[in-house]
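Pasting the structures in now, so scroll down.
Readers should treat all values here as calculations from the given coordinates under stated rules, not as data from a laboratory. All values reported here derive from a predicted model rather than from experimental measurement. Cβ atoms are built from the backbone, for glycine too; each structure is taken alone.
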Structure P
Amino acid sequence: MDELQATLRALKRAQYRNHRAMDRALGVVGTTLAQWDALRAISEAPDSPAHALAVATFQSDQAFGTLGNRLEAQGLIERTTGKGRRIEHRLTAPGKKVLAAGETVASRVAVRSLSLLSKAEVARLHELLLRVGERVDE
């Protein structure tokens with residue numbers, strides 16, 4: 001395996017480990033990483049349509065629709081009809097509580113996940129990751 005492939009594999013391994021840790025930790029507050037991420041996306045862009053939320057959470061439209069159904073059934077979000085066929089999403093009060101509890105958990109996992117790096121290294125990693133993949137779709 002060449003160095004570029006090894007680097008991308010290391011990136012994927014780090015993401016996988018972080019996601020597993022997040023999912024385990026979020027289970028304590030009664031949610032999953034996918035659900036918490038959807039709540040976060042809805043909180044950041046209330047009244048967004050499902051497609052925009054699917055893009056924001058790295059899911060297909062169909063997967064986000066299924067997740068939205070689950071979140072609505074749990075009383076964590078409400079969906080209303082917007083213009084045309086657009087379905088808009090908003091957090092409910094219980095959804096806001098789950099999001100807040102998840103943010104606390106996610107912060108703890110992030111600190112542990114990046115604990116071996118200095119502040120400067122974390123900042124540099126962030127800067128580099130923002131550039132990774134920029135030219136893949138060109």
Structure Q
Amino acid sequence: MMGFEKFGHKSFTSQTKVNAFVAALESNELKGTKCISCGNTYFPPRADCCGCLGSDMVWINIEGPGNLLSYTRVNYAPTGFEKDVPYTLALADFNGTKVFGRLSSAIAKEETMVVMSLKAAVVNLPDGQITYEFIKA
């Protein structure tokens with residue numbers, strides 16, 4: 001079974017309790033998790049709730065539009081991401097679930113502003129990897 005090694009530009013782990021995350025991306029869906037016991041939502045997805053310490057989690061769709069809460073421009077990248085700079089990392093709110101990811105390079109720096117409307121889009125990378133980014137809604 002394919003594990004988490006297929007996620008992202010450079011994956012540092014092959015297995016996790018939430019491997020279904022990659023399968024969802026392959027179906028063009030971005031998903032998080034929600035605790036049935038206390039209602040907390042998580043992105044990235046978690047197998048266990050840090051709120052009530054329960055393990056009764058269900059998958060939820062991360063659907064737009066969402067709103068940009070914060071962003072930062074990355075000019076110096078960590079190992080493995082040197083060819084990607086510059087890029088913009090963003091935090092967006094999708095119906096109460098905070099989602100961290102890259103802002104599409106198609107969104108000009110001058111257009112980027114807090115509260116702009118975004119949606120998540122799955123991106124198939126040239127090396128067979130898969131990820132997601134935020135695009136204009």
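Taking -21500 as the value of helix-only ellipticity at 222 nm (-39500 (n - 2.57) for each DSSP H run of 4 or more, over all residues; to 500) derived from one of the structures shown (P, Q), identify that structure.
The structure behind it is P.
Could you figure out which one of P, Q the value 14.6 for mean count of other Cβ atoms within 10 Å over residues 105-112 was computed from? The read-out was computed on structure P. Using Cα Rg over 2.2 N^0.38 Å as the calculated read-out, with 1.19 as its value, let me know the right label among P, Q. Source structure: P.
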